[in-house]
Structure I
Amino acid sequence: MSSARPAPAVPAFYADAPAILVHDGLAAFLGAAEGGIVEYRYADAVKLAGHSCPTVAGSFMMARAALRALYPDPDELPERGEIRVDCRDARDAGVTGVIASVLGLLTGAAGDGGFRGLAGRFVRRDRLFFEQPLASGDVRFTRLDDGRAIEAATRLERVPGDPRTSWAMSRCLGGQASPEEAELFRQLWQDRVRRILVEHADDPDLVEIHPV
């Protein structure tokens with residue numbers, strides 16, 4: 001008899017969010033993924049961050065839009081580990097650290113603690129930077145093979161939350177919420193995430209892309 005625990009339940013809309021497909025040379029070299037092809041789903045970003053929120057969803061969609069802009073040929077997969085990421089704000093400013101973590105997952109870009117590579121190949125460290133001068137966006141993505149770059153900014157105000165969310169959150173944080181109010185808060189919170197990922201998946205105004 002198997003003693004394996006069933007997979008924990010997650011919101012069903014996670015499966016409806018778009019996937020991001022990349023090629024990872026290191027994964028191919030080490031046999032971690034056949035042909036080095038790796039698929040990332042929103043659930044992967046949630047596991048990394050430890051929570052699901054508009055920031056995590058917006059970062060996931062920013063990465064998707066940026067990679068599509070950098071690799072417009074549908075027959076060419078983005079090359080994970082060969083992209084530099086520059087953030088306008090400091091690592092500890094607001095939610096920049098969360099955004100950078102999600103972008104690092106999807107692009108392979110890491111700071112000074114990242115993988116040092118093998119014989120000069122597959123380097124991941126020193127490809128994620130903060131407090132960088134940007135012209136138009138919040139994050140710049142640069143292909144290291146040809147120098148092509150874009151800047152991106154996520155406009156989460158395009159997908160406003162339900163007006164009841166703040167009230168329900170304050171009730172929960174204050175320990176005053178009934179079970180019904182706590183469940184309402186969770187539903188309202190995740191519904192905004194769902195709309196970002198599913199209803200606005202191809203909304204060009206959700207993520208602004210600026211060629212550099």
Structure II
Amino acid sequence: MSDLAYQPSMLDPALLGHGPERPNLGPLAGGLRRHRLIRGAWVDHLPGWVRGSDQVLETLLRGVEWRAERRRMYDGEVAVPRLLRWYGRGEALPHETLTEARERLTRHYAAELGEPFVTAGMCLYRDGRDSVAWHGDTHGRSSRIDTMVAIVSFGSPRALLLRPRGGGESLRFPLGHGDLIVMGGSCQRTWEHSVPKTARPVGPRVSVQFRPIGVA
């Protein structure tokens with residue numbers, strides 16, 4: 001992945017002569033804003049939850065064994081327009097901040113979710129040509145029960161769009177460096193989400209998705 005480079009903010013402490021900022025997590029309580037959607041779905045959004053996230057992004061770009069996949073479509077196969085990595089139960093995550101983030105999310109949502117976040121799926125969007133089409137995470141228990149998928153975004157800002165399943169007006173959540181978004185309730189069954197392509201010149205972005213076991 002040596003050809004990928006992320007341009008850090010000009011306000012980064014390292015560039016101001018204060019040394020690199022150690023990654024740390026802001027508070028969840030009091031910061032998350034809940035957006036209640038129709039059909040029993042909701043979305044929590046917290047910009048800038050991971051502070052000092054340049055270090056985490058660098059580790060993800062350089063230290064993860066990203067995989068290119070192909071999927072069957074119609075009569076042939078096409079390349080998946082992003083790179084992927086899946087971390088299952090018990091598999092060490094590539095940065096300690098991600099392990100802490102998963103634990104903090106598990107504690108914060110314990111009363112609503114009733115189980116821990118276990119797996120971590122990761123997607124690398126190399127530039128604006130990489131994307132993910134409209135879908136819901138319904139390959140598992142989320143096809144029949146309410147659950148949660150928590151996403152932490154690192155790198156260049158990209159838009160996450162949501163729309164009611166079956167069609168309807170879409171909602172736009174701009175996700176920047178270190179931002180958190182949590183889709184909960186019936187969201188995976190009754191809504192769809194996507195990250196569209198963009199013609200704007202954008203650098204790499206990594207999406208880290210924490211899920212309970214059996215949700216994919």
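We did not get these values from a lab; they are worked out from the coordinates using the rules stated. Because the structure is predicted, anything quoted here is derived from the model rather than measured.
If helix-only ellipticity at 222 nm (-39500 (n - 2.57) for each DSSP H run of 4 or more, over all residues; to 500) computes to -10000, which of I, II did it come from? Traced to structure I.
To which of I, II does the computed value 0.96 (Rg/Rh (Cα atoms, Kirkwood Rh), for residues 36-131 alone) belong? Source structure for this number: I.
Looking at mean projected area of the Cα convex hull in nm² for structures I, II, the greatest value goes to I.
Have a look at I, II and say which one yields 36, 13, 10 for semi-axes √(5λ) of the Cα gyration tensor in Å, for residues 140-203 alone, as calculated. This figure was derived from I.
So if we calculate relative contact order in percent (Cα under 8 Å, 6 or more apart) for every structure here (I, II), which label has the highest result? When relative contact order in percent (Cα under 8 Å, 6 or more apart) is computed for each of I, II, structure II gives the biggest number.
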